[in-house]
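Chemist: Following this line, the structures themselves.
Readers should treat all values here as calculations from the given coordinates under stated rules, not as data from a laboratory. As the structure is a prediction and not an experimental result, all values here were calculated from the model. Cβ atoms are built from the backbone, for glycine too; each structure is taken alone.
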Structure I
Amino acid sequence: MKNKVLSVLQDFAAPGSRLLAAVSGGMDSMVLLDILVSVSDRYDITCAHFNHQLRGEESRRDEQFVREYCEEKQIPLVVSRGDVTGYASEHHVGLEEAARTLRYSFLTSVPGIDWIVTAHNGDDNLETILMHLVRGTGLHGLGGIAPVRERILRPMLQIPRADIARYASERQVPFVTDSSNETDLFFRNRMRHSVIPILREENPRIVENTAELSRILRAEDDYLQAQSALGLDRVCSGGALDRSAFLALPEALQPRVLALFLRRISNLSSIHIRSALSLIRAENPSAALDLPGDFRLRRNYDMLVLEHSFNAAPLPAPTAIEPWQAVRFGSWLIQCLPDTGQYTPDREYLILDRSVLDRPMTLRCPQPGDRIHLTGGTRKISRMLIDLKVPKVLRASLPILMSGDEVAAVIPLKAAAAFRKREGYDSVMLSAIRMEEEK
C-alpha cells in the first residue's frame, strides 16, 4: 500500500516539494502522515489540523492528539478553528458542506505550499459516487472525487479502507476515533453502514471497480467539457447565444455549453439549466427566464442574452480610435489593423477600405435618426438592427464607427458602402471582441 501512495506522490510532487498534510487525527489521515514522515528526506512535510468545533471536548481532544504527535515527531504544525454551525446557518447549507468549505479555505490559505495532501480513500470515493447517484447527478458527479485538483493531491484515493486499517495495525499507527462516524445522522454514514456492506457482499472488489469506473468517467467528462468550450465558441457571438446554432449541437453538449454561457451565475443548478433549455427549445420567440443573482436570460428571436440588473451602466462616451491601437468601448475591445488576411475565431471582423483612415475615427453609440449608406440606399440603423434580430439589450451600446461625421460601420455587423473593401486597393480590418462585462 505504501508503495502505491509514494508512486502517486512521485508522479506529481517533485523532490523537495513542500507538502501540507491535512490531518484530522483519524486513522486514514494518521496513516497518510506516517507514510509522509517516512519520506521526509525527500519532501518538506507540514501538518495541518482544522478543528470544526462540532463535538465539544472530543474536538479539543483530536486537536491535542495531533499537536502531541507532531511535537513528538518534530513535524511543523498549523492549526485553525472554525464555527461550522454558524457558517451553515448563515449560508443555508448542511453541516458537512459548511465543514468542507471552511476546512479547504484554511488549507488553501497556508502560504508557501506546493501540494495539499489529503487522506481520501477508495471507500470515500465509493460513498461520494453513491450519494451523488441518490441525490441526482450527471457524468461529472459519477466521476467521484478527483485524485488531483489544482494544488490538492489525494494519493490514497484508489486504496480501500480495509488496506489502510491493516497498515495501521501492522505499523501500530496511533489515531483517535470520531464518535460521529458511528451515528447515522449523516447521509454518508448511512451509506457506509447500510448500503456499502451489501454491495461488498455482492462484489468484494466494489471499491477497486468503482475507482476504475470513476477514472474512465472523469476522462470522458473532461473530453466533453473541452468539446463544450469549442461549441460555445461556435454558438456565441458578441455576447449573445445563437439559438439555431445551439440547437444544432449534439444534445449531450447542449447543457454543458449552456452552463458555460451562464458561468457568471455562481449558484447555478441543474434545475436552472433545464429551465433555460426549455426556454431555448420552445416556439415562443420572445421570452425570459429569471435566474439567481438578479440575472435574466432573455430570448429575442433567434438570439439569447444574459442580462444583469446591476449592469445598467451608463452608455460609453464617444471615444477616438487611432490606427493599430486597441480601444475599450463599453464591453467591446476594438482595433483597426492592417488587413493581413489572417483572422482568429475569438473575434469578429469588418474589412474596410483604407480610406476610412483619411479622417479622424470615433466610436460612439447609436443615436436617434442614425442612417447608414448601403449598396441599395440608406437605411435607418435602428430598423436595420431589428431586421438583423439584434437583441434589444445590445442595440443601445453597439459601437458605431464614424469617419469624420460619416457612419463608416455598425460594428460588428455592416460597413457603409463607401468604406467597403475594393479590389486592387489597400484595406484594413476592424477587429471586434465582446469582453466579459465587469460586475
Structure II
Amino acid sequence: MNDLTIKNGLVYLEGKWVKTNLSILGEKIVYIGNEVKNAFDVLDAEGLKVLPGLIDPHVHFELNCGRVTSCDDFYTGSVAAAYGGVTTIVDFLDPTSNAEELEKSYYERIALAKKSVVDYHMHACIKNPDGDLEEYVKTVKKLGMKTIKLFTTYSDTDRRTYDKDIKTLLELSKKYDVMIEAHIENDNMIDLRESYTFKDLPVSRPSLSETSEALKLAKLVKEVGGNFYMVHCSSGETLKALKEQFSDILNKNFVVESCPQYFVFNNSVLEEKNGKLFTFAPPLRSERERQLLTAYYTDVMCIGTDHCAFMKKEKDYPHLMGFPLGVGGIEHSFSTMYKRFGDPIIEKMSKNTAILQDFPTKGELSVGKDADISIFKEIPDYFEKENHGTCDYSIYDGILGAGEFQHVIVRGKFVVRNRKLVPHNGKEIICGVK
C-alpha cells in the first residue's frame, strides 16, 4: 500500500504534459502511469498541473546587514516559499575569509535553518580571502557544499575578492568540482557619494559596471576554465554581450542566473510614490534593458529570487549609504514568470538548478526521485495578492500572474494542502547524496 496517490493531474514529465497518475511511498515517487495505485491517501488533481518541486537557488533569510536584518527568518521565509511552490531553498553562509571562519559560519547558519518547513542547502560565501584557498575549497566539500559565492564589489565593507584570487578559485573549481558564483559589478564604477538617495541607485550602480565586469570574468573563465555562475543578472545588455562574445562558454562554463524582478519592472518605478520599496542591488534597469533581458531569456539557465525582504519602515531611510537593499518575492516568482514565459520557465526553476547544485534526488518527477511535488491551478486574469511571509508589502501586489499552488509536497509530506499550511520540518540537502 502506497502512502499517497495523485490522480488525474496533468503531470510535467521530461518537458511534456501527460495526463497520468503517480504514487508515493515514504519520501520517494514509486510509480508514474495510467493505473490508480492503492494508497492511504488519494488526491484528485483533475484540472491542475503537477510540477516538480521548485528550487530557489538564491535566498537571504534572516540576513544580518548590520543596521537591520532581513525580516523573513527561515520559518516565515520558507512558508512563503512553500506557497510559491518552492520545495528547496539555497541560502548563503555569512561571508568568511578562511577555512576556520567558514566552518564556524556553516554551523551557525545551519542551526538557524532548522526552522525551515521546506528543504534547505547553503552556498559558501567568501570575502577578501586571507587564508589558504585550497584549504577553503576542501572545507566547502567536507561540509557537503559545492558552491562558493564571491563579490567583485563591496570593497567598502571588505567583501570584495580580487582577480588574482578569482583566478585561483577557478583553477580549484576544476580540481575539486566546485562552482564559483559571483555578484558581478565593477567596483571602480560604483559611486557611493553621501548625497545619494535611493533614487540614485541606477547612477550609483550603473549597468556598465555589471556588463564590463561580466565580460572581463567571462574572458578569464575562457582562459582558465573552471565552473562559474553569475548571480542575479540584471541587464539585457549584459546578457546580449555575453551571448555575442562568449557563446561558446555561455551556460557551459559560464552560467547565468536572473531574477523575476528584472523581467517584470524597470527603474522608472524608483520615481513613483513607493519607489523606495523597489530597491535592491544590482538595481532595476531601463525599459530597453528589461526588454532585452526578456528577448534573451533562453540564455538564462536558472531563476532565483534573491529574496531578501525588509519592512516598509526599514526602507524609510534618507541616504543610499546604509539603505537596506533587498526585496521579497519567492511566493510570486513562479506565477509571474510562468505567465510571461510559459513552460520553458519550469526547468529553469527546478531541473537546471538541481543539476548545477548536485541535488540528484531533486528537480524532476520520476520514479526514485524525492516526492517534491507542487500542484498548480491556472487562473485566468489572476493578479498577485497574498503574501505569506513577514514583510508588510510585496512589489508584486497587483501584478498579472498565472495562478496559485493548491498543494505542495516535500519528500512525500504535504506542507500546503488546499492552500492551507501543514506543519512540516524541512531537512538539509547534502550535495551528491542520493
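Chemist: To test your reading of the models, identify which of I, II gives 14.7 for Kirkwood radius over Cα pairs in Å, for residues 14-125 alone when calculated.
Modeler: That value comes from structure I.
Chemist: Separate question: Here helix-only ellipticity at 222 nm (-39500 (n - 2.57) for each DSSP H run of 4 or more, over all residues; to 500) was calculated and came to -8000; which of the structures I, II was it taken from?
Modeler: The read-out comes from structure II.
Chemist: Rank structures I, II by distance in nm of label points 7 Å out along Cα→Cβ at positions 174 and 254 and report only the one at the top, that is, the highest.
Modeler: Going through I, II one by one, distance in nm of label points 7 Å out along Cα→Cβ at positions 174 and 254 is largest in I.
Chemist: Quick one: Cα Rg over 2.2 N^0.38 Å came out at 1.31 when computed from one of I, II, so which one is it?
Modeler: Values: I: 1.31; II: 0.94.
Of the options listed, only I reproduces it.
Chemist: Which of I, II yields 6.3 for distance in nm of label points 7 Å out along Cα→Cβ at positions 54 and 318, as computed?
Modeler: I
Chemist: Computing relative contact order in percent (Cα under 8 Å, 6 or more apart) for each of I, II, which one ends up highest?
Modeler: Looking at the calculated values, the largest one is II.
Chemist: Also, I was wondering about something else. Tell me which of I, II gives 19.6 when you compute mean count of other Cβ atoms within 10 Å over residues 158-165.
Modeler: I
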